[in-house]
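A short reminder: the numbers here are calculations on the coordinates, not readings from a lab. Computed from a prediction, not measured in an experiment: that's the story for all the values here. Cβ atoms are built from the backbone, for glycine too; each structure is taken alone.
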Structure I
Amino acid sequence: MQRLIQAAVDRGASVIHIKAGDVLRARIEGKIVKLSSQVFTEEETLKIALQLIASEKDRDRFDEIRDYDTSWGLKGVGRFRINISRQRGSVMVVMRVIPLNVPTLEELYLPKVLGEIAESDHGLVLVTGAVGTGKSTTQAAMIQWLNERHKKHIVTLEDPIEYLHSDDASTVTQREVGVDTASFHSGLRAALRQDPDVILIGEMRDRATIATALRAGELGQLVISTLPTPTAVGAINYVLAAFPEEEREMARMRMADVLKAVIAQKLLPRKDLDRQIPAVEILRVTGAVRDCILNSGALDEITDLIEGGQEAYGMQSFQQHLQELVRSGMVEYEVARTAAPSPSDFELAMQTLGGAAPDPTRGDIQL
């Protein structure tokens, strides 16, 4: 098993797929490719799955398990986020590769303003996006930024723990849901009694966790968490919708006071390298944005405030960042156009800025 995983990582795999009745497959450069000709038997796949489960108790009750999440490390290769499930009555394993070293904001091609956002002394910062868009990696890079520069106590609540943070200028306490604490909510409540400066929540899955996160921000901690929404405005709506109607106005006021920033992201194939690059929308809560949050009918105005706040506050819309990625030569025009919230608006903006669609006779971009 370890030789197979080593070989997959050496080939540049980001995700490894092991399934009974199929060959070894991996996602490389965004595509699922075959890495072997040998077909896994049910017995082989089951043996691999059991090796990846650290808990003896969970191994003993494996027949009862239908879906199982954990993390696992291979010395000299990396760590992996593991999902074990069943399909057609047999076992399937999906392993997401996590590099050994925590990447920096610069290495991830993330805007430098994320470091400034991470240095907020209190409040709530949300990192949002669909599954597989690099939210946990962005969170880890922000924690690393703080860890290297500031003397703080950082508490993380993760399911499972992905990147391992060594104590540097800060001390970092990492707790795994299901191992070190029963749930995100119970871990968050305990974290408030652990003298934290910063609390990272891997995911806010329920109203109780969201309410406690808002409370932590009000008490003076900085809370960094993720949501599955594709846009910054969507994240605000998601939080407010978690509360019943009779509590929503109070939640709106708390959100307006506590929210510091929303970082929404999606991953795009990079033009000149076999890797992906994030397209990022950044909302920072100014007085004008706060007024929009308080006014339920004005949330749609936030996108205009994002675009207008680029120079003064380091904000940017998806469209602004996509234009920048194309003009810098990092992303193909058509890739950016397809990823834009409004492809037609993107085309018009590129033309206004001096860019145009690729010339079909040359296959390049006219700037």
Structure II
Amino acid sequence: MNHTKVLLSLFISIILGFLIIMPSNTVAMDKTIKQTQIVVDDTLVPIPGRIINGRTMVPLRGVFEEVGANVSWDSETELITIHKEWDLIKLTPGSNIAEKNYDDHELENPPKISRGTTWLPLRDLMELFELDVDWVSEYNLVRITTGDEEKSIDKIGESLEPLPETSNDQIVYLTFDDGPSNLTPQVLDLLDQYDAEATFFVIGRAAKNNPHILQRIHNEGHRIGNHSYTHDYDKVYDSPESFEEELIKTEEIIKDIIGKETTIFRPPGGSYPHLTDEMREVLNEHGYKVYNWSVSSGDTAIPTPKPQTIKHNVLEGVNTRQDPIVLLHDSPGSHNTIKALPKVLHELSFDGYNFKAIP
């Protein structure tokens, strides 16, 4: 075997080795977000593109407004409509199908929404909208041309300031109250897809009725907290003695099922105005630390909010908090929370957030 064949065989072996060990059951993203300049003809698009896991994502509105298209967004249906000359294109975030002039086209990746901006992979932009696109690695530049360009690519590239490479090490703490329930496995499945850790503040009697689910929460690396035995305000907060009884009863159930104690507690309804000084002393005596929340999803409001509202509440809150603790629920009636959770995970992951359990 000559030298070239030896090297080729070695290269193939290395690639196969990587394919064998590469995980395929999650969609967790590299948290380093590289940016790239985007120019339409000779005009710089204000929002830079993103390169995530080797895929260039471009902002739909910024690009299409520059090429003379009209872009509209229906917040109720989440339908994106792009109209340019004789072409009418409809997209929905999270869907791999785009409709162009009433014909369906499959996308490489679904559109993503991040902080009000809709993103689409560059390859889809090229193929679906028939635009001429050049990637110039020398200048970290994507140029989309319509035929009206006047400047050379070198002249444009040399005039641009280099973009920084940003590492988003932001943390978000997702917490789920009032379970475990028959819906909790769906939450766990979704968290697993995004390699996300979370914290579950469990009700004692629910844990007693669902020991296998509590065990799964523990086995999959999430943290378990105490959320009282009944969640009945009249019983929990009746007196320091009844409060301690609720606390210890749940503590014992958790320990019996997973084999270890918990040291974190979330008061039903939050600390204020429920926790008295005497109740705080009970928590201190048992070694508990209290965790409330800084972002509420509002998923237990009456009437039950739509999944879109729950998602909006979470994303808006996370955007304004440092290391936010998000309140969600996995109780039996939390169906709309389950529907909202994939988009919450997807959009926060796209923004580079790390999902951690409360330390």
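When FRET efficiency 1/(1 + (r/R0)^6) of positions 130 and 218 (r between Cβ atoms, R0 = 25 Å, to 0.05) is calculated for each of I, II, the greatest value falls to I.
If Rg and Dmax of the Cα atoms in Å is computed to be 21.9, 65, which of I, II is the source? Derived from I, not from the others. One of I, II was used to compute distance in nm of label points 7 Å out along Cα→Cβ at positions 194 and 346, and the result was 1.1. Which label is that? Source structure for this number: II. Computing relative contact order in percent (Cα under 8 Å, 6 or more apart) gives 17 for which of I, II? Here the read-out was taken from II.
Quick one: mean count of other Cβ atoms within 10 Å over residues 242-249 came out at 12.9 when computed from one of I, II, so which one is it? The correct label is I. Identify the structure, out of I, II, from whose coordinates FRET efficiency 1/(1 + (r/R0)^6) of positions 66 and 106 (r between Cβ atoms, R0 = 35 Å, to 0.05) was calculated to give 0.25. Attributed to the structure labelled I.
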